[in-house]
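Asker: Okay, got some structures for you below.
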Structure I
């Protein structure tokens, strides 16, 4: 059985899908739909993405004139379309391929927004399916496909075909080449074909104090470059925009006694501490210095006089590997729906910050958040809309807890916990008030409840100075009780519980 990794928003994948159908091979293929550009927003026309779309559609007209295609007016996000395909594949396997064809046609020939549930329901009605139900395991399976594609040697290219003999066929291919590949013919040309380019450029954070590095050997056409003159600037500037690689000027770090990597790895909960680091030699280096980056923990190094193509290939390969490792890490630490920490990772981070608070006698505030009447919301709007609601709430919580030490975690079905390190009760209450105000401004409709007819939440705050005589679990229970007091008092409230500061006795 052949495996094909595709995305509904890729014109090359649409052509390949059509050609496989022309060859009558659709039943010999295991279709695995992934998100090549998961950050696309169907309601926002990104200029660069639209330029890429223009170029790719022009290429399709040249290389596949037999395939009818109309350039859409927007770049579509395909998450819901992919989840709906997986659900149909599980519940109605006999129509799965036909449904995927209709999804492709809806976007690439009719210009419809296949991220809209109304559009998806309309397509399903052609198959006498009257409701859009997402299978419980659809998201899990999509994540697995995404991971297999990122880690399968495809270099993040689509369309991508793989055979049971582990041969790969990447990019848009001629129909004869697809036929030969599917029949395991030795005549197949395995050269890369044109591949979709909607994915974001790799992000490089450069700690050098100068931008001259980009003019010498790093082409900004292939990488997004972020320059910083000091470590604090880097930490602040990339707190919410994790780079794929951190590049450090060797001489600059040498003047700081080579402390940069050690300091990065000590930052609590920072997304930067696991980013691969590469050293840059901006002048001819002494031979013994070449080994230093690796002893410090860097994964590679390059020099101003290295060959351009070699440096480009090296950085691109390292950036791709970084994203693969990030995804593998996120599967074990991040809640896949909301993008917040999962409960297991929260417990680990909480323990670390608790110990630091005890040792340094710093305050800690714990906020429990529970969405009011969420079951009624799901019953009325459906679980898909419930997922979107959770995503929006998680987003506004993270927007108001942006320090590197702030922790936002999905704690249960509709329950979140926010950990605010080195923040006392008064400041914590101000942070939560901003969260509540943002939730009101977001105005997520919820008519299946008493007034107000919008989504609200109950917030419980417990602030204390941690002490070894108490435990993180006990503190969490107090925050949970505070949240339930907010619910008992009518919901859509903030209830704050304070613990008196501990008086530490000096050693006699």
Structure II
């Protein structure tokens, strides 16, 4: 019995599969067992044709391919190469069980890549389950971005067979390891990559100094942000420019973002530009959180992982969506349960939202009259519950637009501040940014002096702050102190953090 390894995708994670083969006496047949989907069952004809096209003569035996573990459904055409190799190598010497083999076979024996290949290999590599693999030659350049893996690229089944038989002159192509061609900060032995490219620049926004200051704080600590203002005041402009000034990314985060690109059907870009997802308010719960009648699929909150999730016209999203968003905002994970599958996705994103002050949008406009009644305004605002708003770190009421407003801070200057603050946080020993600190880390890194503690106690009594709101105040104050280059959190930093709390 010969063995090779392959994998199947469950949600966004790969499950290793051992592919086993036996050729026994009996009526000639070719059977695939192990809860294989129709795409794998159809592979029998592709494997037969590919082997015959490469001068292989089928023995008059009973061929059985088993996909283990047998109680998990497998799907995808990436099993073709492993099954064909096991049949061709049945009489060959050697143990191949440490090797993974991925590839779809053409009828002429050519090895092709499929859409699942990159997320499968990346998921296995991130968990240390894959060290060496034979892959399609056409995918070698893309896969060589994944470090620590020995990749062998083969264009045809004949080349792959020659490699495993160690035939002299086997025409295979080892992958050349790549380096990330972007500037980086090296902190604690870890490299954090970024790029200085600002197609949408904060310099385009005139005025709105308070909102831009809040956006800087949000970017430095990955604090959730809510912008409220009249139509045309610059809410969406600020949100779209934030992604270019966010903190840098590690190697693993770069690869995770590329995996999400592939899962969405796009070519991975391998650049330190974080995702920006902006679903429409008419989107269903399944499209935003993930779902599906048979297999759970990833939604917008999962695709926004390590990036920004932007909800424009926030009160127009359904109550069901807004309340369901509380879990991924708090836990940074979401679990989708279906009859056939249960999938958990990471959802560590920066939540940015924008809303008008009233249904007509003119409540804060000095030049235009608001056409809404008090009842309509209350109904509009009541769509956002207190538990949901409690998960927002920074609330900003946009200033009226004036003709004399001028541009001030640009994206490059903001990004330089973000990089400086990021280095400060890592130098303190933080494994996560300020906005992601847990309770124990808050007590360690966000300590207040006596004056600050007295101010916080007064604020808790005056504004009836929840435990969550108190912790968020401390984290925002820590980020403001970092921007100012202060080791200690002073009462001035806490007062500024308090100014970004939403008043009810």
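Asker: Taking 11.2 as the value of mean count of other Cβ atoms within 10 Å over residues 90-97 derived from one of the structures shown (I, II), identify that structure.
Answerer: Values: I: 14.0; II: 11.2.
Derived from II, not from the others.
Asker: Computing helix-only ellipticity at 222 nm (-39500 (n - 2.57) for each DSSP H run of 4 or more, over all residues; to 500) gives -13500 for which of I, II? Don't jump to the answer; show the numbers that get you there.
Answerer: On the way: I: -13500; II: -10000.
So the calculation was done on I.
Asker: OK, next. Where does the value 27.6, 90 come from, among I, II, when Rg and Dmax of the Cα atoms in Å is the thing being computed?
Answerer: On the way: I: 26.0, 89; II: 27.6, 90.
Going through each structure in turn, the value belongs to II.
Asker: Quick check: 12.3 is what I get for Kirkwood radius over Cα pairs in Å, for residues 58-105 alone, calculated from one of I, II. Which structure matches?
Answerer: Numbers: I: 12.5; II: 12.3.
Derived from II, not from the others.
Asker: When mean count of other Cβ atoms within 10 Å over residues 130-137 is calculated for each of the structures I, II, which structure yields the highest value?
Answerer: Values: I: 13.2; II: 22.1.
Ranking I, II on mean count of other Cβ atoms within 10 Å over residues 130-137, first place is II.
Asker: Here's a follow-up. One of I, II was used to calculate distance in nm of label points 7 Å out along Cα→Cβ at positions 26 and 114, giving 1.3; which?
Answerer: Details: I: 1.3; II: 2.5.
The correct label is I.
Asker: Right, here's the next one. Taking 16.5 as the value of mean count of other Cβ atoms within 10 Å over residues 178-185 derived from one of the structures shown (I, II), identify that structure.
Answerer: Going through each structure in turn, the value belongs to I.
Asker: Quick check: 83, 46, 31 is what I get for Cα extents along the principal axes in Å, for residues 122-369 alone, calculated from one of I, II. Which structure matches?
Answerer: Structure of origin is II.
Every number in this text was worked out from the coordinates using simple rules, so none of it is lab data. Because the structure is a prediction, the values reported are computed rather than measured. Cβ atoms are built from the backbone, for glycine too; each structure is taken alone.
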